[in-house]
Structure 1
């Protein structure tokens, strides 16, 4: 039997993992302790948050000292959720806690993934910001801006978010996102980014939306019909967008800014 913290023991049959270490540290921090901040974000599988640090939040009056953990004390109400048997800060509070730590674009990815995966909604996030954010709470304004973008913006995958920021910062005209285009077979296409006056489209192929053979077949059929209508198309995979952002951005700029020939 192993004792990782005072009062906390591993049975001999327990295989020690990062998750068991998180649970042990949380138990050692007391009955009111919650897994929080980046640790909670990783356990919720939020995009753009990585690492194996252990962060725990406790009421301000308590002073536990779990070894190897980053301890946060709070005077604010500390609502709890349960994930895989562990007491956690809810997704909304987790996003507010990591808002001061993450760059705004990373926070947008994390927030968007929490909505996409059904962990929360923009309405719940707005409510949580009103209850737990406000004056003196770092990151409140940043998260509020991000929630507004997530509520209004059409882009969905992480790859689309990255391309959106490429074109926002690049010397190209603003695109139309999710433009409705009627196809020859009577169906509609909604490309990620379109420049109608130049008849050009950029697609960000995130694995979530394009990762199956069936979806690939649908994408190719749609692409062929768009080309029949005169559209030029450039597609970029999520991997190259993530690993070669400068090359992808340069390719988009060349594609959009090349001379347009009608007919």
Structure 2
């Protein structure tokens, strides 16, 4: 019998029942990938983060209910919050070794600041199924690992009703819909049905792509962003050379143990 500490944290929100819930599992050593996939599927959250302590930091991996991903913001924020607030990590910075390189999270009072790679997108024509799946044509389309669709207004983003079965056939990790905000610099929503997530509540990694785009368009390096999912989330974003600093809060919802028989 094996017991694994597990924490569920609402990330990019200063209160419970908002932001994006993530599971954080602390491992003594890496378990077989099949078992990690099964645990993430059982948790049935958009992301489960698995951590193993090593090299003066932590090795982190992220799993949706269906696949492992290369980068996840909200589950990294949840992991740092867990280590700071529940495990008693010394110091104000935590280093995470990941498939996307070295990531750090710094503590500034009740805020956590993620230091992530900037993702530069390029304009493209929409592939088959993308516009049909979104249900409304955007002003323009960009692509990196995700597609990013630029719309005219915040109301356009709120009104989107994507057809997940169609979007799931588009070859990409996910689809970002974004527009200028009314009382923040920009707003967005994120859909990844191909990864088992019809709509993600708050997506830190998507802001690695959103931030360089909006920084250039608005002519400013610091911005406030809001993800317009039903739960909603608030993010501070700053472009610093080839890095993106993403700021947010988190709140503990639950802690316990996984029992593996």
If volume of the Cα convex hull per residue in Å³ is computed to be 120, which of 1, 2 is the source? 2
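Where does the value -13000 come from, among 1, 2, when helix-only ellipticity at 222 nm (-39500 (n - 2.57) for each DSSP H run of 4 or more, over all residues; to 500) is the thing being computed?
Values: 1: -13000; 2: -5000.
It must be structure 1, since only it matches.
For which of the structures 1, 2 does the calculation of relative contact order in percent (Cα under 8 Å, 6 or more apart) return 24? Don't skip to the answer; put the middle values down first.
On the way: 1: 11; 2: 24.
Corresponding structure: 2.
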For the read-out mean count of other Cβ atoms within 10 Å over residues 53-60, a value of 20.8 was computed from one structure; give its label from 1, 2. 1
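For Rg and Dmax of the Cα atoms in Å, for residues 133-188 alone, the calculated result is 11.2, 34, so let me know which of 1, 2 that is.
2
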To test your reading of the models, identify which of 1, 2 gives -1.37 for log10 I(q)/I(0) by the Debye sum over Cα atoms at q = 0.25 Å⁻¹, for residues 77-172 alone when calculated. 1
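All of the numbers you see were taken from the coordinates with simple rules; none came from a lab. The structure displayed is predicted, hence computed values, not measured ones. Cβ atoms are built from the backbone, for glycine too; each structure is taken alone.
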